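*Asks:* Structures follow.
Derivation of every value follows stated rules applied to the coordinates shown; laboratory data play no part. Predicted model only: the values in this text are computed from it and were never measured. Cβ atoms are built from the backbone, for glycine too; each structure is taken alone.
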Structure I
Amino acid sequence: MNTTKRQTRILQTDPVREAYAGLSSRSNYHDTKGSARREYDAMLMLFGYHFDHNSWADFYGDDGRRTIEVLNDEGDEVGYAVIYWHRMPSGRYEFTSYIT
């Protein structure tokens, strides 16, 4: 009998939280919203998580906020990413995001 309990939520102490939030604190901007998504998603994948890719379909406008599901490798929802974006006068995007 397997008694290993599978993690069903991203815990407060999970190192993915700090690594993921660290992407927001860098002084880099994105040419497109898609490039930001790829960077954040790549960070999640390093820890065995990923976005619900259907959630990125409606990031409309130059400024906004969205909350999207974070899934584990089995496709189970394990948390949420809160994402803010702002289009700078240069035309590039600034993204800030954290995992809840």
Structure II
Amino acid sequence: MGADNWTTCHICNKKLIDKYDKNLEKVKATYGKVTAEEYEKNIQLAKLAPSTIEHTLREDYEIGIEDGVLYISYNGTCSRCKFSFDYKKEVSTTEQ
């Protein structure tokens, strides 16, 4: 059995959230230094920033039993930041 899936990369998502938080803090630092209307407009614009990114992490995985061996294979790779993770495991089902 094999499958592929696209999901959110935890590294890219953290970077985006950190950038969002930093931008919001910059806007908040202008409180009392700009007009109330401009401040409120800038706060609303800052809040429109996405809190998550599109799905850039491709996951490919397979699990099954063949000739008495359970095998698990996983690979995840981000198309944006190039994060990659591989996992492979084989276990004999006859050695119980």
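*Asks:* Matching task: 20, 57, 22, 0 is the computed value of P(r) over Cα pairs in 10 Å bins from 0, in percent, for residues 15-70 alone. Pick the structure from I, II. Intermediate results must be reported in sequence, preceding the final value.
*Replies:* On the way: I: 20, 57, 22, 0; II: 20, 29, 16, 11, 10, 8, 5, 1.
Of the structures listed, the value fits I.
*Asks:* Let me ask you something else. Give the label, chosen from I, II, of the structure having the highest value of mean count of other Cβ atoms within 10 Å over residues 55-62. Display every interim value, and only then the final one.
*Replies:* Details: I: 12.1; II: 16.0.
Answer by largest value of mean count of other Cβ atoms within 10 Å over residues 55-62: II.
*Asks:* Tell me which of I, II gives 22.4, 74 when you compute Rg and Dmax of the Cα atoms in Å. Intermediate values should be presented prior to the final figure.
*Replies:* Working: I: 14.4, 59; II: 22.4, 74.
It traces back to II.
*Asks:* Kindly point out which one of I, II the value -10500 was derived from, the read-out being helix-only ellipticity at 222 nm (-39500 (n - 2.57) for each DSSP H run of 4 or more, over all residues; to 500). Display every interim value, and only then the final one.
*Replies:* Values: I: -8000; II: -10500.
So the calculation was done on II.
*Asks:* Work out which structure the value 10.9 belongs to, where mean count of other Cβ atoms within 10 Å over residues 63-70 was derived from one of I, II. The partial results should precede the final answer.
*Replies:* Values: I: 14.9; II: 10.9.
Attributed to the structure labelled II.
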